[in-house]
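Just so it is clear, none of the values below were taken in a lab; they were calculated from the coordinates. Bear in mind the structure is a predicted one, so any value in this text is a computation, not a measurement. Cβ atoms are built from the backbone, for glycine too; each structure is taken alone.
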Structure 1
Amino acid sequence: MQELKLSPLKIIPVLLAVIVTFSCSKDNKEDKDDDYTCTSCASAPIAVAANNTLTKGIYKGVLIGSTGTLIFDIQNTTNTITGTMVIDGKVADLTCEAVEIDLSADFEASLTGTLNGYLVIIRFHIDKGGINPRIIEADIPGHPDAVFLVAKETSDALLECYEGAYTITGDWTEEGTYNFLVTRKGGGGTWSGIVAEDGFPGEAQTDTDYMSGNNLVDANRLGQGRDVVIGTVNGHTISGSFVDVYDDDDEKVTIAHKGKRTL
């Protein structure tokens, strides 16, 4: 496996290479991708304002191993805790026993369901105030190396989930999965990404940075003092292509990616 050579807090965001041809079938595919709309995706936050700074609320995430999304409803409007995970197009509805949430402390619960007839268990932890949500353990039959990236939605900022792929070409080549979360608010917002080379889901890496309009910006990329636009959201799709230069080894690669919103 080729080492990605990332700085401690920087991932290489990711990317689906497109071989340019002039066939009608290729043009039609590009047109279809450009017109893509996730008809099942929410157009406004479902999180309620009363929970914006509490443990309760809506949490969404993306996963690698293979690829998918999840959404947890932690007593957002009712006294129930439920979730839905989609992995490789298969849906697992998740439930949890009713609990009394202590808003002055961290929260942890195990949500369970079935996938392809087998038991799924996902252990979810949230720090007090809805901070740092994360999956601390997951038992998903057929997906032992699944890695998750989770964030909290607020009533004033829709949290969007995208699934995609990447390619790296140049002094080395690589392909893999790239999924990310985007929150846009006003003219800014944040993005978080999770990336893993094909065949190595358990080695997924994550990063987070800021939005400028519809552009995903990686600030001080590779510690080189430059802010790089690594992708642009257009409707329900995202794509980007950029060049990285690794001064220590004098290596240069082109990174390209493309993905679609799925939650």
Structure 2
Amino acid sequence: MLIGFDIGNTHIVTGIYSNNGSQLTSFRTATNANLTEDQYFSYLKTLSDFKNINLKEINSVVISSVVPNLTNIFNFLSKKYFNTEPLIINSKIKLPFTFSKEIESPSTMGADRIVDVAEAIFKYPDKNEIIVIDFGTATTFEIIKNKTYLGGCILPGINMSIDALFSKTSKLPKVRFEKPETVLGRNTVEHINTGIYYGAIGQIKEIISQYKKHLDSPYIISTGGVGKIISNEISEINEYNENLAVDGLFSLFKYNKPEN
């Protein structure tokens, strides 16, 4: 079996897969850079036992991380508990796409974004133009044409915007991201919710419209955190795929180590 860790700034998503690629289970936990490899394994053991999964059957590990300290922690975990050298995702491994000559520093591209682009190409081989929107801690756009990465953009994530508004003001409350009952807010909470909700939709639509000026007919995929909520409001988005990143871990591992 293979275990994949998608380590983000807010959450760590763990996927466990059979050798043929079937996802047996997945877990999501808050990112905490202060925990040790032993503490993380304890968490894995507890949840795996609950799902009747024997961690002793795991013989392969793949890691996508944007938190350097946790990259090291999970590297230690892989060697200590699974007795294997993990595949750590970066721009130097074998990838199913190339970088445009206009991309100045491919090596600085985040592992999470590499996984999104790779899995989009694996999953949609018949699509010549793809836009991937990942609603994570930050919201990211990735533009792919003929298996070439053309570029993208990064903007503050929706929950990050909510947290910033709450932390930088004295009286404004922290709200939950959800569709407001009316655009005519009747109180402060509804005012914030309406602004964040429709402001986010407007941002995404405008960025899509700008990218469409450089493409013919892109297939647009969204994923991550609040992606499902907001994707329902944007007709330009063709599909929401919750497991794009964690499935991409398995795909990239097999692409790099087909013998396993």
Structure 3
Amino acid sequence: MTLHETETLALPTPTGPMRTHVFRPAAPGRYPGLLLYSEIFQVTAPIRRTAALLAGHGFVVAVPEIYHEFEPAGTVLAYDQAGADRGNALKTTKELAAYDADARAVLAFLAAHAACTGRLGAIGICIGGHLAFRAAMNPAVLAATCFYATDIHKRSLARGMNDDSLDRIPEIKGELLMIWGRQDPHVPLEGRRIIQAALDAAGTHYTWHEFNGAHAFLRDEGHRYDPELALTCYGLAIDLFRRKLGGGDQGVAVSP
């Protein structure tokens, strides 16, 4: 299925306009919506390629700039030490309520989008995995995929580094897909077990996958990229979203 980026727009939030990039199939019709959260580096080329891949499988994908309060619209942090330092600093500068308000803004936008069926999911990578986990606390989110979600086990997201993500797990009513790398130092074995135990205690509907992979194995730049593992995991995510969100309502072929 061919696709294109249809929109770059500023969504209103309580902390100011949030640039959001929208990818969708080129064929006319309506499709399920996905909120895609980036890593701490914002909407980099690998994140755009992930959005394009998902859109090409039949989804309207909205990708917000998670640090819109602090960086000029369009800012992309480099995959280097300076970029990591800046992204990590902003991660614990932003208020927890602002992260949650951003999620509601994107979900409302997708639900009202002319090309969206209104059936919504969330997906995220690294900090984005944590943000997708929190987005799933919104009842409109029927499924969420979280790639090596950082900081959940440490309760260290946002200003104050005392988030309530573990406590709010009972609010998650959709299905989760939790994907981890065993060689990821950011979420060690004991951290993964804390999260899994909390999900079990809450009776959450989820699947859990631990692979031999490093942190950032999904990112198609850098030495930690594992293309075979990435392909497997994209397949798991797309299967979940098709099962829980359904497909689009069109069968129109696109002229070359």
Q.
Given 14.0 as the derived value for mean count of other Cβ atoms within 10 Å over residues 113-120, which of the supplied structures 1, 2, 3 does it correspond to?
A. 1
Q. Hey, mean count of other Cβ atoms within 10 Å over residues 49-56 derived from one of 1, 2, 3 reads 20.5; which structure?
A. 3
Q | Among 1, 2, 3, structure where P(r) over Cα pairs in 10 Å bins from 0, in percent, for residues 73-224 alone as derived comes to 9, 32, 36, 18, 4, 0 | A | 1
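Work out the source of 5.1 here, i.e. which of 1, 2, 3 gives that when distance in nm of label points 7 Å out along Cα→Cβ at positions 57 and 185 is computed. Mind dumping the intermediate values first?
Values: 1: 0.9; 2: 5.1; 3: 3.1.
Label of the source structure: 2.
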